[in-house]
1. Once distance in nm of label points 7 Å out along Cα→Cβ at positions 174 and 198 is calculated for all of P, Q, R, which comes out largest?
2. Supply the structure label, taken from P, Q, R, corresponding to Cα extents along the principal axes in Å, for residues 158-213 alone with the calculated value 40, 24, 16.
3. Of the structures labelled P, Q, R, one was used to calculate helix-only ellipticity at 222 nm (-39500 (n - 2.57) for each DSSP H run of 4 or more, over all residues; to 500), giving -10500. Name it.
Structure P
Amino acid sequence: MNSVEITDLLIKYGQFNLTVPFLEIAEGQVLHIFGANASGKTTLLEAIFGLRTLDDGQITIFGKGSDLRASDRIVDLAYVSDDGFELFEELTPLEYWTLYSKIVQCPLDSHSVKRLAQDLGLSDIGIPIHRLSKGGRRKTQLVSAFMRQPRLYLLDEPQAGLDPVSVLKFDELLFHYAQSGMITTVIAGHDLTLPDRLPGRCIILSNGQIVFDQDSNDNPTFSHVLRNSLLEIVN
């Protein structure tokens, strides 16, 4: 079964159109999405998660149509946005994770969650989220995603705001979850070297269209392929 199937997708956003005639994301697959700013990366992730109204086409999640209930989506999917919109900033990270665990119907293992926060370098879990740095807010989001095992991860620039050590810890966690083969991971970002460390399928969006689609497996220097392809597209 495919985790995601997209057919004849059209989303209009001002003067911008995201058009995806056909895209399948296999269950257990790692999919990297690259592209310049405003190329459609975030719009595509939001559409899959159900945050965008489709002007045309259909998105199927685990065999279910786009009318999938929000409660089903949030249990099966973990979405880390690029702006932290889902954080309740007056709560502490620990209070937020407790609330989030109830929303996604996943019992909270406070010991494991605290260990996960420690691994990512988040120590201030007892102060309000609005007092955290950008990196601290991002780590709060990542903990909420990794503290359970949904069927599909949607990660929008997950490394943004992280220090180098936290990036390495994030890579380890991501590799662990992705290599299980049970979880589909979709990552939109700008780190062209990530597919070298976490092999998978790579697509490039340009002006709302997929213009590149290749697999980085068995190519330890795939970042050079991506770099050259992006430069050709831009030029």
Structure Q
Amino acid sequence: MHPHLAPEFRRLKASLFSLSAAVEQNVHLAVKAVLDGDASLVERIRARDQEIDLMEVEFEEDCLKVLALYQPVAVDLRFVVAVLKVNNDLERIGDLAVNIAEHAPTFAGKDPVDTARLLPTMAGNAQAMLRRSLDALVEMDPELAQTVLAADDEVDNDYHELAARARAEIRADGSRIDEMLPLMLVSKHIERIADLATNIAEDAIYMVRGEIVRHGRHHAAREE
């Protein structure tokens, strides 16, 4: 890293840490709202998401200023490109947290159905993936990032099993569609959070090693 960029990068890392912490907390609250059937959390989550959106815009502007003013190359450019992509993924995860929370009223005051019993495990695994991906990014730890990539299959499997069970319940009793559809939507949102956590882990690997990891393939980035 060039010395004149060090203060800028420290500032970007601090901003990214604040943004990632806010997103992670909102995901936690959204999952809690659904699992507890606590509709009172929905407005709080929406308000926090507006703050996250503002943080995301400010962070993007800061990254673009660094690109314009300092014209970084090689490793320094990789860092800015990676955190720009992560910034976008964090904003999308924030939106998914709101989408999850908005289903909380549907679950309020109801006993969990057998089909929903996979949801806490799936949600816990997705949140753990998000936490590890952000830790890998902040700590620049590609080995930790690799554990996130490996964990994605488990969340995918839980999602497909839950969705299959829900569809079977609907086929057996069409009147249960209003009960099963929100469950399927929540599980899909959680699965997407896991996918975006995987993206962040891939960007952490790119930042440190210069390897573009997509679709199970590794490509070495060219250095200037």
Structure R
Amino acid sequence: MSRGHGHEHHPHHHGHSVEKHLQVSVAGYDADIRRFVPHYDEALSVVAEVLRGFDGEVLDVGTGTGALTFHLARALPQARFTALDVDAAMLDQARSRLLEFGNRVSFVKASFLEASGPRDAVVASLSLHHVPERAEKVRVYRHLRSVLREGGVLISADAMVPRDAVAARQLWEDWTAHLVRGGDSPEGARERFESWKAEDFYFSVADELAMASEAGFSSVDVRWRRGPLGVLVAHR
């Protein structure tokens, strides 16, 4: 699912634009992400629910067009946000989306591993699946943990694909059906998945929990799971 809805770009792919990856205009992001990713709105609501009443510093890594920060800034009127992305054009999109929040939101052009703290929460929506290898993802999780204050929380809403072949097949069939309802042909849906493979790397729930634990988080949980999406919650 990638770039435009993946919001972020893999930290090493500095020249890569969302438009090129998704072949859609960035302006179409909000419609496209719902067409591409089942249960997207529900996932954002779960992130907001985990942070209910939160009034600290939130870092949104791989913010893309700022969709997650927009949702959270409305839900958490006392919180302050930093929107981070490695792509300057994306940050411009986020700036225009987030104007109404004024100085509650600041913007940083940086990769995951350049994120800085201290923060009370780090959040990500469909961005960390751009990290291709397990060891590198552990490194990213470890770095994000390091920018959190003691007691801080990492929340990542992202795609998680089961290791079990039967369960994985069912997931891909359901995801294909979602794309077909959105206007793709079955063949078009398969081609879309194929094109995403160059940029998108999905792990299982068990893998995500293991990587976050290995990165030093004291408590890790997948708080919610539906279709291809899950919400990982990890406390420092």
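1. Numbers: P: 0.4; Q: 3.6; R: 3.0.
Result for distance in nm of label points 7 Å out along Cα→Cβ at positions 174 and 198 over P, Q, R: largest is Q.
2. Working: P: 33, 28, 16; Q: 52, 14, 11; R: 40, 24, 16.
Label of the source structure: R.
3. On the way: P: -10500; Q: -28000; R: -12500.
The value was obtained from structure P.
Read-outs throughout are calculated quantities, based only on the coordinates presented, and are distinct from any laboratory measurement. As the structure is a computational prediction, the values presented were derived from the model and not from experiment. Cβ atoms are built from the backbone, for glycine too; each structure is taken alone.
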